[in-house]
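In what follows, structures are represented as structure tokens.
What follows is calculated from the coordinates using simple rules that are stated; it is not laboratory data. Treat the numbers as computed from the prediction; the structure is a model and nothing was measured. Cβ atoms are built from the backbone, for glycine too; each structure is taken alone.
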Structure 1
Amino acid sequence: MSVYLDDRLLTDTVNDVFTVDGALAPAVELRTPQPIANSLGTWGTGVTVNARGITVGLDVSPTTQADRVTVMDTLKRRVGGLRLFRMADSPTRETYVTLTDVKVEFYHIAIPRCFVSLQFSAVDPTRYEREARALALSTSRTEALLGTVPSAPIVYLYGASPSVVNPVVIVRNDSGDETHRLTLTGTLATNDALVIDSARQTIDRYVAGVLQTGTSSGNAWLTSGQFPLLAPEDAIEGVGVTVELSATSGTPTGLLLYTRGY
């Protein structure tokens, strides 16, 4: 079984990887129920996701008892700290983990050999694709293929000649209904650009490559609506969610950058 930490096979340190538990389980969102006095409870608006626990069982086969201590020291250096974890059966998906526990069990037959159990924890349990997806945006609907958890994209809007006035970013579900509409007020000339970061809930504005601040910043353009979110519940088997641009005048163009999560 092939396990990679920071893009290095774990078997470059130990003899073999026997078991891996918890790495492929999907991340599950949890809604906290809220009690109501003298009434039935209700689901709250807050959403949490439990950390992912990953247990890796290793066969460590040093040549001598003294070498076993050296191998264990090397293994601890190899797996300790914050590491990027992925498996060979899903090579395009990875998550950050940290080591939380180590257990060692000695074999009865061959004394130098031992079984080592490593316990990792991923506070963000989502396994993200290694490569971000980039889609060109226009006034036509552009489909974004999704994973199993929501993706908060980065949207780039570009200026043009004639200028783009009051650009709008629209997200639709598989039925064509609007789920998110972000309305901006301003004029994008040829050398202008906006960078909309849905995860940070911010808008950066650039003029000829220079970041604008204060009243000229991109955040000052925000008029109404919601930052774009690509949600799998708006799709059918990850298919059907689209993003498009609109404007009061001019022809808006842009780029959608997002990472699928599982």
Structure 2
Amino acid sequence: MNVRDRISFEFDNHDKKLALDKQLVNVKAFSELDKAGLEHGVKERRLLLYTTEFGEKIYIQYPDKETKNTNDLKIRPWDFRPKVLNSNGEWMKDQSFKDIWDEIDKLNELDDSYLSLIATLFLRCSMLLDTKLVEEEYYYEDINPETDVILEKGKITFKWYKLTLNEECLQYISKKVPQMGGNFSTKSYLIMNDLLCQNEDCKYYYRDKIVKNEEWKGKIGRHNTYRTHASIINYLEGHLSFSQIMDMFQRGMGVAPLPDSKVEEATEGLVKKK
């Protein structure tokens, strides 16, 4: 069985419900992280969630800036940001979704035959397929974010659906694209992106459930973000015109989630709706 066969999958509404159940577990886990004594810009915590075989350390750092929003309707008390440190002591620049789309475009310029694999990985991540429920101890550092001086150290126990990307697929892609986001492995970049999407789930759950007292259906957050990445790939593959993807962004108010009807096209048949 080749790499493409190993990561291909089919999905239906039941699979989407299973994904939402996992999303809710993670939102609860991240929302309950102890923030006592912490304040954005004053004292922040770096929680080490991953260490790659390349010696890279992948953290989340919190509380982030949206925890101090002066508009009560826009405050997001669970806001965090991923931080990646490579073995040379270099921090990855904080990535926006625009930066990620630029990285996808660079991949397209190198070898567009890899785009369908990346799209498939994104769609797998959107449904938390490559995750495992773990309860592990993680080390943290409380720092002064202005000086980067470590104020305290410790460890916590954390239970969540942790991303475990398909290593065979990663090795295959990394032969062509060994690094992304600068001097960082493709693996660390994809994990960083997943943590960004996790933060989107936390923020929109809080907005919908806590602020608006409405049901959170899980589409606004991880789902829409990953599917927007897949739409960018669908455009780069030539399946969408410039006007079509711009219209999708306009109608989506800044996001352009790939509809179910387009997933097979974007992934060259690797992902199908049942």
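For the reader, a short list of remarks on this structure follows.
- If distance in nm of label points 7 Å out along Cα→Cβ at positions 168 and 184 is computed and equals 2.8, the structure in 1, 2: 2
- With helix-only ellipticity at 222 nm (-39500 (n - 2.57) for each DSSP H run of 4 or more, over all residues; to 500) derived as -2000, matching label from 1, 2: 1
- Winner on mean count of other Cβ atoms within 10 Å over residues 32-39 once structures 1, 2 are ranked, highest first: 2
- Of the structures 1, 2, the one that -1.04 was derived from, the read-out being log10 I(q)/I(0) by the Debye sum over Cα atoms at q = 0.15 Å⁻¹: 1
- Among 1, 2, structure where distance in nm of label points 7 Å out along Cα→Cβ at positions 56 and 224 as derived comes to 2.8: 2
- Source structure (of 1, 2) for FRET efficiency 1/(1 + (r/R0)^6) of positions 40 and 152 (r between Cβ atoms, R0 = 25 Å, to 0.05), computed value 0.90: 2
- For distance in nm of label points 7 Å out along Cα→Cβ at positions 24 and 96 computed as 2.7, the structure of 1, 2 it came from: 1
- Entry that produces 13.4 once Kirkwood radius over Cα pairs in Å, for residues 208-247 alone is calculated, selected from 1, 2: 1
- Here distance in nm of label points 7 Å out along Cα→Cβ at positions 16 and 232 was derived from just one of the structures 1, 2, and that gives 3.3; the source is 1.
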